[in-house]
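Undergrad: Presented below are the structures under discussion, each in the form of structure tokens.
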Structure P
Amino acid sequence: MTKNNNFFFKTVSLFIIVCFFSIFILSLFKIVNFWSFSQAHVNYFSGYSRRGLFGTLMLLLETLFGLEPKKTFSIFFILLTLINIFLFLILIKKYSISKMLFFFIALNPTLILFSFNDLGGFQRFDSISIFIMLFHSMLAFNYNSKKINLNTYEKYLYYFIFPLILISLFIHEIQAWSIPLHFFISCNIKKNNYLKLFFNYLIFLIPIVFIFFSSVDPGDYEIMIKSLKNRDLWFDAIEFSALNTKNFSVIEYEIKTNLLNNYNLTINIFFIIMATIPFYIMLIFLNNKNFLINNNLNNNLFFFSIFPYLTLFAIGDTGRWINMMSFTALSYLAQFPIKDEIKYFIYKIKIKYIFKIFIIFIVLIYIFFIRLPHCCNLQQKGITIWGGFTDKSIILLKILQKDENIINKFNQRFK
């Protein structure tokens, strides 16, 4: 990397970190995502409840050490988000050979800045899935770069990634949708052991079946609710999180909202395309030009990794799922190192000045003026794709100017 590219990489990285530090500071004083915070209180103390592992540990820390759940919850997501930012930046650093490409990936509203642009996507347990995906991609990258051998890769896979997936399934079952990506990353490394890998990954089927189909005892659930009644929580969020039946009951509504509503469907399809197709084009281009350090690459595995997330139309919170889809696409692409020869290829490309200005303009609009909404009935709530960093800047400016209307809305929004 040249000094110029290195400076550019550090500048953009610093910009991302500064953006998130504003949310980190806010989260130390306010609960940014009260729905997620309420769900985080689901626990096992009265019996099994879906998504109960995190709440059990959080409340145990409160009992043993007097740590307030608000602090535990906020610090957990600050640390996890910071780790994800650094993993993300490490993975995409190789793309800084093209400033516009790096700019597009680093500030893409479907990737790391999703939870900054729409705070409804912050403090979600999706972050655990994103961490494991980015870590596995980086591990595969190091193997393909010959920085680690197969034995080291397998140790990390079976003694770190596998246990972490198993544990996180009991924090949030969303982890199940990322398992195909992990399987296909492993397939690209252990090309002659597909059957063995398949049976190794089959271990996740047992907890997945248990989590999705086991019933929660109504009496145990009521005891848990009574133990939490003195806390200022959203109990609708707890019921939705703990009980399987609550999730299945909303499938019809979500399909009507996300799939049969043209307004919502158009926005969802736009972001699905932006979350996947650019990375697939990059994969095809780099592979066809022989710029990737990998032999016999199967491009179709890219789409097989993403396919499970298409169930988002039945489950809801489409923005969060598209964010996961985008990280899946990036993680699949980023596992492959790029040959040094690509630098000379890029330097030789001649683009007409007017066309270059047009591309820059479109990219700047996309990364600074567009945001991926995290969920819900977009048409009913009048939510558009416009916003993102520009909106956050305007709101911050008005708060600094002590705009009472904005300050009142701010206090109502965060507890």
Structure Q
Amino acid sequence: MAMKFLKNTFIVFGLFLLIWSTNAYIIFGNTAKLLSLYSGFLLLLCIPLFKRKFNLNDGYFFLKTTFFYFTYFIISVLQSQSIDETGLIFGFICYSLFLIGYYIGNHRIIEIKMQNSSIVMLNLLIILGSFIFLKTQTVTFIVSRVSTRGLGDSILNPNGVAFSQSLLFIFLFWMLFQQNNRYKYLSYISLVSVLLIILTTSARGATLSLFIVSLIFYFKSIKSQKNKISNLFRLLFKIVFLIGIFVFLSRNVPLIYSKLEVMTERFLSLFQFFLENEQDISVSERSIVYDEFFNNLGDYLFGKYKYLDYPHNIFLEIFMRWGIFGLPLIFLLIKNLFKSIKNITNENLKGNNSLLFLFSALFLFSFLQSLTSLNLEMNRSLWISLGFLMGFRMSKKIV
């Protein structure tokens, strides 16, 4: 019993530390960020090491994954693609997370029961990170009085911060169903604080991706319950209440008001680009890369020679790096995209399927975000959740 609790604790805290690393940086600095990343990775790595139970599916998946991993590496070397130390380390971490996710899913380590003390601690860490984020930006805003996407720290990338905070939002949302009503108010405060940080980044991709994941879940929630009208009104009330909070904050906090202006302008620019063909720098840059890809598709059949940058789209990136050898990976992504949507819309959040929802939601969001941003080595949540979904499908019994 103690060992089972330990494994479950490792999963929860391992995932949390992986996606909380940006907050660790803003609170304690770069060393804390690296410590958070590697501690989360090591906790997850301990799960198969402590369980020490393997089956034929594990061995077959390990061999197959390792074969593709080294095949892709060899292609990169032969095509003189950019390979640096950071890329190698993060690539190996993603490879390992893929295997760990498969192991968790294949062995059905999915029943989670969090202790109240853990719930309180994780929520307080998230709230603290959000507070420091807002404080840092407020100081910068008071000095400059200029509305920008800056976060008060030149090292922080708005899209990367929005991605990590969206993952935290999904983690918090899942955690709501692992606790009693006594502590839910704390999680609601955490959720609002995380949404505020996402707002300050003015990141369209993460915002839209998170909105789509939420829409899919609430569509399922309303559709699956008997009193559909009552649940629809409850959802509308939550939306209106949330909007009311942001309106109140925007009227009383100049920083929030300025960030809302930037977010609104960026979305209007996006709509005008598609509807009126007006200029949008971010979309235009991506369009140039897409045009370059399709105009030179024949040159990438076996990977692009001296591939250096990434095209802000996971399908294009895979094909540009590995050509036709990347097609199996593209197939897996698309297949598990539909699996994740099915899990979110069909599975109960509680009991034995709780982690199935969490990993499905993480995969769906990470996949949607990968269509506009992040390279393969940075999208760690995509790999562990993809591995989990594949392992869960392969499992034949609960172990």
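Undergrad: Which of P, Q yields 68, 60, 46 for Cα extents along the principal axes in Å, as computed?
TA: The read-out comes from structure P.
Undergrad: One of P, Q was used to compute Cα extents along the principal axes in Å, for residues 97-264 alone, and the answer was 55, 40, 35. Which one was it?
TA: P
Undergrad: If FRET efficiency 1/(1 + (r/R0)^6) of positions 345 and 385 (r between Cβ atoms, R0 = 25 Å, to 0.05) comes out at 0.90 when worked out from the coordinates, which of P, Q was used?
TA: For FRET efficiency 1/(1 + (r/R0)^6) of positions 345 and 385 (r between Cβ atoms, R0 = 25 Å, to 0.05), the value 0.90 is produced by structure Q.
Undergrad: Using the calculated result 48, 35, 22 for Cα extents along the principal axes in Å, for residues 193-288 alone, pick out the matching structure from P, Q.
TA: Comparing all candidates, it corresponds to Q.
Undergrad: Separate question: A value of -20500 was derived for helix-only ellipticity at 222 nm (-39500 (n - 2.57) for each DSSP H run of 4 or more, over all residues; to 500); which structure in P, Q was it taken from?
TA: Derived from P, not from the others.
Undergrad: Among P, Q, considering only FRET efficiency 1/(1 + (r/R0)^6) of positions 257 and 305 (r between Cβ atoms, R0 = 35 Å, to 0.05), which has the greatest calculated value?
TA: Structure P gives the largest value of FRET efficiency 1/(1 + (r/R0)^6) of positions 257 and 305 (r between Cβ atoms, R0 = 35 Å, to 0.05) among P, Q.
Undergrad: For FRET efficiency 1/(1 + (r/R0)^6) of positions 105 and 185 (r between Cβ atoms, R0 = 35 Å, to 0.05), which of P, Q scores largest?
TA: Largest calculated value belongs to P.
Undergrad: If relative contact order in percent (Cα under 8 Å, 6 or more apart) comes out at 26 when worked out from the coordinates, which of P, Q was used?
TA: It must be structure Q, since only it matches.
Just so you know, all these numbers are worked out from the coordinates, no wet-lab data involved. Predicted model only: the values in this text are computed from it and were never measured. Cβ atoms are built from the backbone, for glycine too; each structure is taken alone.
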